[in-house]
1. Identify the structure, out of I, II, from whose coordinates FRET efficiency 1/(1 + (r/R0)^6) of positions 108 and 148 (r between Cβ atoms, R0 = 30 Å, to 0.05) was calculated to give 0.15.
2. Comparing distance in nm of label points 7 Å out along Cα→Cβ at positions 60 and 156 across I, II, which is largest?
3. Determine which structure produced the value 19.2 for mean count of other Cβ atoms within 10 Å over residues 20-27, calculated from the coordinates; the candidates are I, II.
4. Of the structures I, II, report the one carrying the highest value of relative contact order in percent (Cα under 8 Å, 6 or more apart).
5. For mean projected area of the Cα convex hull in nm², which of I, II scores largest?
Structure I
Amino acid sequence: MLIILAGLPGAGKTTLARELARQIDAVHIRIDSIEQAIRDSATLNRPIGDVGYRVGYAVAEDNLRVGRTVIADSVNPLALTRDAWIAIAKRACVRAIEIEITCSDTREHRERVETRTPDISGLRCPAWEDVISRDYQPWNRRRVVIDTAGNSVEQSATAIRQALAE
């Protein structure tokens, strides 16, 4: 199965992806980690563009083909990126579920963004203005929406596991 997490920075994607990966023994593929590793390699002499996503797609497909459950953790802001994840699941002949992680409480979301410290060496966390001005296209298909506002990680992970079981 391919579990595709999407949502704005600070909504709780990575926290949930890590917890869910522990609970269900899944591979966690985090685009932020891939992109920072590419930046750190000093071989990139242009904007990173879609390179991190392309690497993530390839690693996800490899793991799906050997029977692993994969959790893809990225902002996934465009129909193009969303479609690419679905195409990978189809090529690997596995089920895909899209889950949008939100934080409906603007004050809580902003506090998360403004107080978080990077857990990846060299990663620059986005400022609140970067988050709210980001190009994040509306969804054009069904997906599961998990609102993390006021919920614990365990409550949100339980909601995801329930959606996976349906």
Structure II
Amino acid sequence: MSEKLVSIVMGSDSDWTIMKNAAEMLEYFGIEYEVDIVSAHRTPDKLFNFAKEAHLRGIKVIIAGAGGAAHLPGMIASISPLPVIGVPIKSSNSIDGWDSILSILQMPGGVPVATVALNGAKNAAILAAQILSVNDKKIGEKIIEYKKKLFEEVVKKSEELKRG
């Protein structure tokens, strides 16, 4: 079994409906990953242990999804030396998702979190793959192939539209 390179974490199991899109993209790129629930507010000890130890377990990138106050990505980034990609999630208790976006986006200097669009777990996985591709030619080739596929899909749709 290959080493897990990406950790997908979320604050609640209700976030999985969004975060599974990250898992699907990582599978597309052939990147091994792990998934867990790590609540910044309900399991702070688990959060601290996870953030302190992820890099020691071989994890290279963390994708953290959270809704509402969305402290999970920033708290992980404050502890872990790894790149953290935050996925703001529009949850049942959020203010149209803006609270999640701003909580993840507005990090203080010295504690960066790469932030994708609201519910943008798919893009978080693509960004994680791009980060990993710096040292993995095979992943880089899959990204090039993926982008070529996106291009071809747009060209096809454009031609269909023009034909009416």
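1. On the way: I: 1.00; II: 0.15.
Here the read-out was taken from II.
2. Values: I: 1.9; II: 3.0.
Max of distance in nm of label points 7 Å out along Cα→Cβ at positions 60 and 156: II.
3. Details: I: 15.5; II: 19.2.
Computed on structure II.
4. On the way: I: 34; II: 22.
Once relative contact order in percent (Cα under 8 Å, 6 or more apart) is worked out for each structure, I has the highest.
5. On the way: I: 9.7; II: 11.2.
Biggest value here belongs to II.
Readers should treat all values here as calculations from the given coordinates under stated rules, not as data from a laboratory. All values reported here derive from a predicted model rather than from experimental measurement. Cβ atoms are built from the backbone, for glycine too; each structure is taken alone.
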